[in-house]
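Taken together, the values in this text are just the output of simple stated rules run on the coordinates, not laboratory data. Remember, predicted model here, so these are calculated numbers, not experimental data. Cβ atoms are built from the backbone, for glycine too; each structure is taken alone.
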Structure 1
Amino acid sequence: MAARAEWVAKNAEERRRLASLITHLTPEQLALALPNGWTVATALVHLAFWDLRQAALLRRFVEEGVKPGSLDAEAVNEPLSQIAEILPPEAAVALALDAAETTDQAVADLTEDQVEALRQLGFERNLKRYLHRQNHLDKIEKVLKPGGAKGA
């Protein structure tokens, strides 16, 4: 299936973008505020959480046949952002990188039948981890540009 190969490639591309962007951030850069009030570090914890959640859902689907369910994302993001604020920023970097790799591997390891079953369940967008990463990395890149924190 060509679509699956495209998702795997785009997931990897955004994972590399993530690594390139955040690996050398300073504590000051990790503390910069994004337009939604989160810090860069908080956004990285957010990305890590949602990637790890997808990896867990995929594992449970593959191993146990558990169908992914819906979730009120805002009800999760609000307390998650509070937890993220107390984590060391360096931990947010490592967590985001590890989570992206774990989740991309979980997507890449799916069989064609499993991908089709997940598509039938309306879970296709969740396999496209690059979409979620692009959104947040675009915001992080914007705030990291000179004058970006003021114009964010």
Structure 2
Amino acid sequence: MSVSLVALAERARNWLATLGHAVDLAIRLHVAHAFLLSGLTKISDWDTTMALFRDEYHVPVLPPAVAAALGTFGELVFPPLLALGLASRVSAACLSVVNLVAVVSYWGVLKDQEAALAQHFYWGLLLLVILVHGPGRLSLDAWIWPRLWAKAA
């Protein structure tokens, strides 16, 4: 009886580990999708984007044109990398900066919109999972890095 329970527990552990890789992928795709849509919205109407950065978003230190360009760059470059699982931790770190700057810059509005602020915290938490846990096995990082380390050794 105890042997079958051990075997059952081992099967459940293996199944959950496999499911974990799918969850890692789902997190990467979900976050990448949200940021990529934001970047695509920005480039679809650059005049409006510039007006928002000039009048609504108050990015500290940076001039509005620079902030708009950097924010849009981050939202267009890092989400595809994150979705593919390529340079995942770097991409998650960069998107975390974009997310944090968005909250700080738009705080005057976000502080009164609980759902919008919660969305930024949610994305931040998911990005933290990727930073701490890594991209998972269903990523290009998981395929590339072991081969690079093997060649280096």
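Data for the structure
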read-out: Identity of the structure behind -24500 (criterion: helix-only ellipticity at 222 nm (-39500 (n - 2.57) for each DSSP H run of 4 or more, over all residues; to 500), calculated), options 1, 2; value: 1
read-out: Which entry (1, 2) yields the derived value 41 for relative contact order in percent (Cα under 8 Å, 6 or more apart); value: 1
read-out: Structure with the greatest value (metric mean count of other Cβ atoms within 10 Å over residues 23-30, set 1, 2); value: 2
read-out: Identity of the structure behind 1.10 (criterion: Rg/Rh (Cα atoms, Kirkwood Rh), for residues 87-134 alone, calculated), options 1, 2; value: 1
read-out: log10 I(q)/I(0) by the Debye sum over Cα atoms at q = 0.09, 0.11, 0.18 Å⁻¹ from the coordinates reads -0.39, -0.53, -1.05; which among 1, 2; value: 2
read-out: Which of 1, 2 yields 3.7 [distance in nm of label points 7 Å out along Cα→Cβ at positions 79 and 111, calculated]; value: 1
